[in-house]
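**Q** Each structure below appears as structure tokens.
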Structure P
Amino acid sequence: MPEGPDNNTELLNAHEPTPYRVVNPLADTPTLLVCDHASSRFPEALGDMGLDPFARRCHLALDIGAGALTERLSESLGVTAVLAQYSRLVVDCNRELLDPSAFLVFGDGIFVPGNNNLSGAAKKQRSDAIYWPYHKAINDQIGRLRSAGPPPLFVSIHSFTPVLNGVSRSWEMGVLWDADEEVARIVIDELRSAGYRVGDNEPYSGKAPQDFTVDHHAEGEGLRHAAIEIRQDLIDNDHGVDEVAEALHRVFDLVAERIGLHGQARSA
């Protein structure tokens with residue numbers, strides 16, 4: 001099947017959404033939320049990538065509920081958030097580009113024809129159009145917040161499917177960490193105290209290489225940080241999003257207080 005538009009043309013048409021969206025772009029509270037897998041949108045030039053409607057809406061295409069949760073938390077905390085606006089099946093913004101899963105061909109029983117035998121030129125076209133603009137937007141917001149006060153707390157928000165490859169997952173949330181154990185411990189302890197079943201580097205590990213965004217922007221820049229995974233059945237409706245956002249709001253207020261960020265922002 002065709003890989004998309006001619007490699008000398010733009011992947012995204014002028015009327016299509018930009019690769020990312022920034023919520024509360026002028027907030028100066030020193031916290032930045034990011035959501036790598038907020039959307040199931042495909043560029044028009046790629047059509048349906050050979051996938052049926054179910055596959056285009058399933059957990060392989062996006063982190064169900066994560067975008068809505070990130071927006072709600074951004075609004076309640078009064079902080080900036082950067083959300084990717086195209087599906088992780090087009091290019092996964094949370095992977096190194098040399099990682100095969102950056103352009104997923106097969107996962108959880110689903111074959112992705114639009115990524116099969118993808119040429120280097122087609123991969124570069126997608127990364128130039130979507131991946132790098134998204135990461136530049138994150139860099140820009142980190143720089144803006146640094147200029148407004150202390151380095152921001154960096155929070156990456158994802159969701160995970162309740163069942164993967166036929167195996168049920170009992171965790172309701174997970175906290176992924178590697179370089180910042182202090183923040184991770186605060187989040188784990190507080191969420192457990194709130195009654196959630198919380199995985200410590202489960203269902204994925206922050207020590208694994210498949211977390212480019214935190215590695216690149218937070219660890220690479222020496223920012224305090226946390227990566228949160230929420231089971232998708234907890235946030236697949238408005239009520240669930242509200243409930244989890246309220247819990248995370250309390251947790252990240254406490255994190256900011258514990259690491260000395262409260263009261264350190266200044267008005268622009």
Structure Q
Amino acid sequence: MPINPEAVGTTSEPTAFTWTSKDSLLYALGVGAGATDPTGLELEFTTENSKDHPQQALPTQVVVMGTQKMPAFGDFNLAALLHGEQTIELHQKLTAEGSAIGQSKVAAIYDKGKAALVQLETTVTDQNGAPLWSSHAGLFIGGEGGWGGDRGPANNWVLPDREADTIISYDTRRDQALLYRLNGDRNPLHSDPSFSALAGFDTPILHGLCTFGFTGRALLHGRCEGNPERFKSMGGRFKSPVLPGERLDIHMWDESDRTLFQTRANNRVVFDAGVFTSH
């Protein structure tokens with residue numbers, strides 16, 4: 001069956017899960033940590049046994065955890081799915097290893113005409129019910145709109161009319177998607193040329209959440225001095241695909257109690273309407 005707008009409010013069963021030191025190391029490498037200076041700035045994220053660098057987890061790692069079981073909202077062509085939005089909020093510092101319970105909900109389904117926008121919310125708690133983090137994902141599914149439903153709210157984010165206060169740049173690797181997929185997202189859109197061609201791409205594209213992770217690293221270092229305890233929330237919209245090997249430039253603007261940001265590749269906006277907060 002196609003997308004089911006009546007699925008709004010549907011929840012998944014609470015699911016217990018764990019993550020290990022190795023999982024955290026692999027995620028950090030998957031989003032470029034240590035690539036330019038393997039023995040320098042990010043040792044606490046890329047190693048577990050370095051002197052004076054106890055292991056820590058990158059805050060954006062939460063996007064690959066807690067969503068093992070998603071509520072049903074219909075059937076669709078996987079090649080038509082694009083990750084459109086992502087927001088995370090950490091309620092406690094993420095540990096390098098641990099266990100938790102996750103539950104997801106279909107928060108909304110909007111009719112975008114040529115596509116459906118499915119809003120999924122995930123809450124994660126510890127074994128005692130204390131909140132650890134929450135996340136929000138918006139999935140665009142081509143060919144599934146047009147039933148006359150609500151189009152959803154408008155975004156009021158406005159690009160500041162000045163040069164960015166800070167710009168941090170990272171190069172992605174040509175094999176970045178092959179490394180990042182080991183975190184769990186095995187969608188062949190990011191690895192199989194024949195499958196990516198079905199989606200209209202000349203070559204496999206980088207996972208949107210990998211771009212999100214690179215961007216989160218820039219915000220962590222640019223606004224939290226590399227301290228994960230200060231990282232509170234980040235979110236925005238995926239604007240354009242990234243090709244493995246492209247350079248990412250993360251532009252940041254300080255606005256009172258938050259930072260607005262935008263990620264670009266070759267002057268092309270790839271992640272837009274970004275909002276970041278810190279402690």
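Every number here is computed from the coordinates shown, using simple stated rules; none is lab data. Note that the structure is predicted; figures quoted are calculated from it, not measured. Cβ atoms are built from the backbone, for glycine too; each structure is taken alone.
**Q** Matching task: 0.80 is the computed value of FRET efficiency 1/(1 + (r/R0)^6) of positions 96 and 160 (r between Cβ atoms, R0 = 25 Å, to 0.05). Pick the structure from P, Q. The partial results should precede the final answer.
**A** Values: P: 0.80; Q: 0.10.
This figure was derived from P.
**Q** Ok, one more. One of P, Q was used to compute relative contact order in percent (Cα under 8 Å, 6 or more apart), and the result was 25. Which label is that? Before the final figure, lay out each step's value.
**A** Working: P: 25; Q: 19.
Answer for the origin of the read-out: P.
**Q** Ok, one more. Quick check for you: by mean count of other Cβ atoms within 10 Å over residues 32-39, which of P, Q is greatest?
**A** P
**Q** Ranked on distance in nm of label points 7 Å out along Cα→Cβ at positions 40 and 64, which label among P, Q comes first with the largest value? Could you put the intermediate results ahead of the total?
**A** Values: P: 0.8; Q: 2.4.
Looking at the calculated values, the largest one is Q.
**Q** Can you tell which of P, Q yields 18.6 when mean count of other Cβ atoms within 10 Å over residues 112-119 is derived from it? Don't jump to the answer; show the numbers that get you there.
**A** Details: P: 15.6; Q: 18.6.
It traces back to Q.
**Q** Here helix-only ellipticity at 222 nm (-39500 (n - 2.57) for each DSSP H run of 4 or more, over all residues; to 500) was calculated and came to -4000; which of the structures P, Q was it taken from? Let's see the in-between values first.
**A** Values: P: -9000; Q: -4000.
Clearly, the read-out refers to Q.
**Q** Now a separate question. Comparing volume of the Cα convex hull per residue in Å³ across P, Q, which is largest? Numbers along the way, then the final one.
**A** On the way: P: 123; Q: 133.
If we compare volume of the Cα convex hull per residue in Å³ over P, Q, the biggest value is for Q.
**Q** Same structure, new question: The value 1.33 for Cα Rg over 2.2 N^0.38 Å, for residues 120-215 alone was derived from one model only; which of P, Q is it? Can you show the working numbers first?
**A** Details: P: 1.33; Q: 1.45.
This value belongs to structure P.
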